[in-house]
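Multiple structures follow.
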Structure I
Amino acid sequence: MFAIPNGHHRNKRTACILKAEGVVAGVSDLILLVPSKTHACLCIEMKAGKSGRQSQHQLAFQRDAEGVGNRYIICRTFDDFRNAVTQHLNER
């Protein structure tokens, strides 16, 4: 599992460097590159509380990720995260 360094406020120079390196808006916060019986990998978007909403870029990434066989889930608590990872790994 690894984290994606998207979504932080950066100065314009750093943002340009990251974009040139391949950073893409909307990519999920965490990706677990372990397949289950039904999904190629697990993409996790962390949101704070019930008010956190996906951006248009995140919705587009979700459609793309799911469209090629990945599981995408939004987690609002640590328990959500733990349950999602456990379920995914138990389906191997």
Structure II
Amino acid sequence: MPYCEFLAATAFSFLEGASSPEALVGAAKAVGHQAVGVADVNSVAGVVRGFLAAREAKIRFLAGCRLKLRDAPDLVCYPADGAAWGRLCRM
């Protein structure tokens, strides 16, 4: 059965993730995953590095963000188009 990790956090998620986006993509490829999703906490800082590594590894890269809210549960966002990315980045 195919599997894809959707909530991987990179070192850009301060105090939550430790691996670089490239290392996460490499690990996903090494265990046979066809895709990996990165959702750093309140940041999209690792997206470009992850995307480039995934393109080189020939696996699909899903770029998202996990929003930690003060008065509500975390919200994981995977924008579907450029307009949605613009709105997420403005937040």
Structure III
Amino acid sequence: MDSFAVSPKEIHVNEAGRQITIWATGTPVFKAEAIGTGGEDWNYTGEYVFILDVNEGGKITRVLEFLDSLGTQRLRGLMERARENVGRAGKAW
């Protein structure tokens, strides 16, 4: 994987509770050699919710992450195929 960009869709700040809730999407960018030559669909965007606890000084003290488990299962499959493709490409050398 080259990168995994995470972008916020909504951010909610609870000042009294010193918490920040972020609803975000994440999209991996796979390396060309990981994608290979197959016609598979490598497009994937997952959804995530992060709850950040913040102390009086503004530092994050805890991160709680929720993810789309069904989507993550698909991402794991893509990552597995990417590893196989990279392994095959390495054997060609």
Computed 24, 36, 30, 9, 1 for P(r) over Cα pairs in 10 Å bins from 0, in percent, for residues 9-48 alone - originating structure among I, II, III: I
To which of I, II, III does the computed value 2.4 (distance in nm of label points 7 Å out along Cα→Cβ at positions 17 and 33) belong? I
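Where a number appears in this text, it was derived from the coordinates with a stated rule and is not lab data. Model, not experiment: these values are computed from the prediction. Cβ atoms are built from the backbone, for glycine too; each structure is taken alone.
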